[in-house]
Structure I
Amino acid sequence: MTPAAVRAALAHPAGLSTAAAIELQHAARPLVVATGIRGTPRLVAGIDVSIASGAAHAAVALFDLERWRVVEIARAGAAVTFPYVPGLLAFREVPVVLAAWRRLRTRPDLLLVDGHGTIHPRRFGLACHLGVVLDLPAIGVGKTRLCGQARQPGPRRGAATRVLLGGEVVGRLLRTRDGVAPLWISIGHRITLDDAVRMTLRCGSRFRLPDPIRAAHAAAAGNDIDIASVRRKNAPPRSRPA
């Protein structure tokens, strides 16, 4: 398959078998680019999906890091048509995420995805899938381990250790809050691992999860979000390094 054909298949995965989905991930893996981002992105899109009773609900929460507030939320819902298979969750979630994405009025600078990127058996998780399809820098933020091995980082915020898979560094296990369980951070697309760690910390305040993902999680769960109320009160001090 040509790169264009692979991107088209990633954007429209309906009807794929599990075997075809696995082959598509293998074909798409070389499309992931690990390059440094320019400067510090301002508009970050947190992305999350909630699935219950055969229905998927996606939310994209656009977060302005300078104003430290949610400025736009887009939602969508759809029936789940792909089976639950570890490592193939993107094929359950991508269609509804893209439906929500099409309702977003403003294009973000960065995607912060509740899901894995290169910490994945085929190095192509949900964050890679969305980053390649949308051609945007993307970071995978995993709450639990999918694969790979890592030592526990130190107890303070910002401590991190390498995540290894088959002898290859595929991510970092990052402590985002003192004494709280770390997150599995990895490249999604068009970003280096160092920048992925830096931006995850930059997007966080006093919670374990980065604020853009927290907003997307609440919206995907069906909670009303008063975007005017998500303001500087939770923001990190301005003097903190980015």
Structure II
Amino acid sequence: MLTFAKDLVRPLYRSLILERRLPDVDPKQFVNHGSKQVKNLPEPVLRLKAEFPWPDKKPRARLDPEGWFADEVKVNALIDLLGPSTKTIMELGSWLGTSTRLMLNSAVNAVVIAIDHWQGSVEHQENVYYKYKLPRLYDTFLVNCWDFRERLIPLKMDTMAGMKIVFERGIKPDLILVDADHSYAGVLRDIAVARTYFPDAMIVGDDFHWNELDHYPVKKAVEQYARGHNLRVEIRGNFWRLHEEKVD
């Protein structure tokens, strides 16, 4: 009887999962409104671009608008920090590229280095819905960001390995968006390494008030790092920024 019930429910459940995976898509949100190609890129960025090329052909994946960087407060908070003079951005955690495309369209002359292993976090890997999405996550990111490929360098690896490569290549990001591992230890590690390798970069991030049940691990990590280094944290909604100005 139990086997019969499972056989009856499974097709319906799978159809609901697939329906969630294939939402209505507005192609305009995947269009590059900035420069198609940046002229006079620094030599280290050009070398990195050549070292980590895009595929010659677009992967066979559907456009997927899923992302969490959408509410007006944090979108405006990030846009306010970007402009024509922004040249290099490093993103730690890109998922399907919502924040990636936002930054590229807001900093029209910039290159974004997106670092992500595109395997999802524990909460994704243990979720039945994402079971069907994770195997195509990287290909979907590439398809979503295909129009930006001349200004976007994806590094498919964990943040520690990616930041080390960027540092060793002599690249100096203007801004670093921390939005990868949301555990307390992961956020603390990403911030510490980012500031060690790139002391002149502006450090910002998302999900400050995420996960009340786990006592806000992002908030806890950001505030602890700021206290330990005598820095100020600016908060706008879920968006946070570390200020270099010392706290009195």
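So here's what we get for this one:
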read-out: Entry that produces 15.6 once mean count of other Cβ atoms within 10 Å over residues 144-151 is calculated, selected from I, II; value: I
read-out: Which of I, II yields -7500 [helix-only ellipticity at 222 nm (-39500 (n - 2.57) for each DSSP H run of 4 or more, over all residues; to 500), calculated]; value: I
read-out: Per mean count of other Cβ atoms within 10 Å over residues 152-159, the highest-valued of structures I, II; value: II
read-out: Read-out Cα extents along the principal axes in Å, computed value 68, 44, 32, structure in I, II; value: II
read-out: Of the structures I, II, the one that 1.8 was derived from, the read-out being distance in nm of label points 7 Å out along Cα→Cβ at positions 112 and 176; value: II
read-out: Value 2.7, calculated as distance in nm of label points 7 Å out along Cα→Cβ at positions 72 and 104, assigned to which of I, II; value: II
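Here, each number is a calculation from the coordinates, and none is a lab measurement. None of these values were measured; they are calculated from a predicted model. Cβ atoms are built from the backbone, for glycine too; each structure is taken alone.
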